[in-house]
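Below, each structure is written out as structure tokens.
Since every read-out is calculated from the coordinates, none of them should be taken as a lab result. Treat the numbers as computed from the prediction; the structure is a model and nothing was measured. Cβ atoms are built from the backbone, for glycine too; each structure is taken alone.
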Structure 1
Amino acid sequence: MIAEIVSVGTELLMGQVLNTDAQHIARHIAPLGLTCRYQITVGDNASRLAEVVHTALSRADVVFFTGGLGPTDDDLTKETVAAALGLHCEPIPEEVERLTAYFRDKGREMTPNNLKQACFPRDAILLPNPNGTAPGCIMEANGKAAILLPGPPRELFPMFDTFVLPYLERISHTHLYSRELRIFGLGESKLAYLLRDMIENQTNPTIAPYAKTGEVTLRLTAQCETDAAGEAMLRPMIEEIRRRIGDTLYSDCGKTLAEVDAALLTERGKTLALAESCTGGMVTSALVDVPGCSAFLTEGDVTYQNEAKMRRLGVSKSTLDAHTAVSRECALEMAQGVRAAAGADLGLATTGIAGPDGGSETQPVGLVYIAIADENGAEAVELHLYGDRARIRETATLHALDLLRRKCLNRTFVRDIL
């Protein structure tokens, strides 16, 4: 089935709001066999919206519309879509009652224009909205399905997951099973080279690489009758990929590096303390995002100035004078110091120059040291990263998480990465 996503809202066109709605929808419909060929954004303008609606309905079987379901005059989506399908919106008594009760319970006055949100085509499938006043709906006509959803993500996400996904599962005639492989330490071009024959000769299952800062994701998808059959089709492909790229494949089920680290530390009963300089708490934040992190994370310190490194971590003044704060020696002492101070099994530390200022000929912007310590001592890696300040810090964070993973698995560290 062919799908299209139409996002309605001038605020989206102006770049004032990030369109996470379309991302959420597109990500979830692919495994159901819906192929999204277009994503369109249109402002709150009646004629342009009507043009987009007619175009989308002419070339897709299922069209998702987000936004424009409110009570104001520029909320035009429902009426425009209904007209394009030859349908008419009218007050639905149950919805009028629900809306009246909503405002009464909130102690707020319901203005006449709010009744607009209780009007739908009589045969529309209504989608409850427990997080707002605008219900969604599904209109079916002429072999098409138009799915209308509210714009705010806090309203759209639960409505889509709870009501729309089961509907799509019923109407979809194709079952897809996917696995997401996550890779760190190989660039997209190198990965494509190592897997070139698998990519060039793919039929069913398919393999698709996606790159983002510091990482590459491979989505493997099998067209099959059941999840079990899909898993049987994908398993040999996953093992062949693992054979070719080794331990740069850190997850075959879509987990992040932080989630993998959390599982490894928890399984091994290890505790961790962090000392961050250039990453400024980003490594700690990534781990704290994982539920249950209190089982292994003792503390995370951001020690930016030299005085803090000496006072909190016990980095020696002689080390800082001889080697500076951005050095292998300083990183090693930071990792050992935070481990001792926290009484943790492992200490992980980052220090570097994220830029745009502060670099020199001998210590350029992008120079980063990451060290990890345990009861047997400490080891460090030197990184030469590129990009702006945000990219350098993000990439350094990923390297720190990968170093932690390798330590937990007793894998070899890459000593110097350019």
Structure 2
Amino acid sequence: MALKSGERVVVVGCGPVGMVLTLALYRKGVPVTLLERADGPIEDQRAAAIQPSSLEMLKELGITEEIHERGLISPTFHYRDRLSGELVAEFDFSMLSDMTDFPYVIQYEQFKLVETIIAEIGETPDVEYRFSSAVTGVEQHADGATISFNNQEDEVETIRTPWVVGCDGFSSVVRQAADIEFVGFTYPEKFVKIGSDFDFQKAGMAMCIRNFFSDPGEWCNLFKVNGYGPPGIWRTVFPVPADETDEVCLSHDGVQGRLQKFFPKEGDYNIIYTGLYHVHQRVVETFHKGHILVAGDAAHVNNPIGGLGMNGGIHDAVALGEKLSRVIEGAPEELLGLYSRQRHKAQMKGVQATSIANKKLMEAKDPAVRQEQLDAVRRSAEDPAKARAYCLNAGLFKSLEHANAVT
């Protein structure tokens, strides 16, 4: 379905997934209008890990050089027993160096990825940014859709487009307008993230950049990002019981108490940021409905243990950019159905299954079950074949295999 003169694909959401999709379409010569409700790119402290499989895709789009320059390379990740202090398992992506140019994760905050892509695209009439534009509805027609939004002057405006893609997050207006079911569940507990410039490595904790601490009472993730420059930021993530109020959790005593319990030290931690959020495991029933498509958090959400969510969205964006551009060039629209089926399988068999298993490993409370799980991950790290399989799954190469098996 070729674009008529003046027509553009409309992408809703200027986060990392919306921007990767915009870049992918731009590389194929497809003009894009991008609608974002915020008044500019959001400098949020959310996802940060770019997995090896995603780096391969971003290389094809021509942006890995800056990611290398500004990011923090992390070839290994650790599983630790918080109760005993024991290093349970170390996995090293370097064992995949025979199959990828990127045998490591790069810690690169999602807002920096957005900045990189905007700079890469530069000034061009083929990509139009409409900030302060809150989408209020989408109406489908036989040959496209009409998007309604409140523009920068708070006036109601509409755009007619052959294709609209919702990359507008968990509360996606686009997904809701298409009446696409978001199937799954919400965890009873919340997660709190705390960023500090305290250097845990220099303080004597023999850790790598990405660490996962199992604890039946209070598991923890700890990883480093470059932040705004030296010394960088160490980000912790803890579970918050359902009966703990937001006020208590985010209070001075609540934040300092969690960090001091994790690593006692003299004086307060210097806090760069905090955040408290609900956690879900959900996937849409379909990624494609008529002239509406969804990708990223608008299509799937998962707990953050393992750093998989944004990467699944990057995979969505690259797959959709390739297939939608082909449809615009005249290929059958069934390609978009294939996009939906492939990405649904990649989520269910890959990201969802892995992130759920990661959380169970971190929080297991029954001593026998917990020990069995820790022993299993230890055996995987000690066996080269199992360790390679573990890294292929963690790096989302296995997820791509699941997707590519769907025809």
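With distance in nm of label points 7 Å out along Cα→Cβ at positions 58 and 226 coming out at 4.5, pick the structure among 1, 2 it was computed from.
Considering all the candidates, the number was obtained from 1.
Match the computed value 1.3 of distance in nm of label points 7 Å out along Cα→Cβ at positions 250 and 282 to one of the structures 1, 2, and report its label.
1
Of the structures labelled 1, 2, one was used to calculate distance in nm of label points 7 Å out along Cα→Cβ at positions 2 and 162, giving 0.9. Name it.
2
Upon calculation of Kirkwood radius over Cα pairs in Å from the atomic coordinates, which of the structures 1, 2 produces 24.9?
1
In terms of relative contact order in percent (Cα under 8 Å, 6 or more apart), which of structures 1, 2 is highest?
Looking at the calculated values, the largest one is 2.
Once distance in nm of label points 7 Å out along Cα→Cβ at positions 66 and 346 is calculated for every structure in 1, 2, which label goes with the largest value?
That would be structure 1.
Taking distance in nm of label points 7 Å out along Cα→Cβ at positions 146 and 218 as the criterion, which structure among 1, 2 has the greatest value?
2
When distance in nm of label points 7 Å out along Cα→Cβ at positions 122 and 386 is calculated, the result is 6.6; to which of the structures 1, 2 does this value belong?
Derived from the structure labelled 1.
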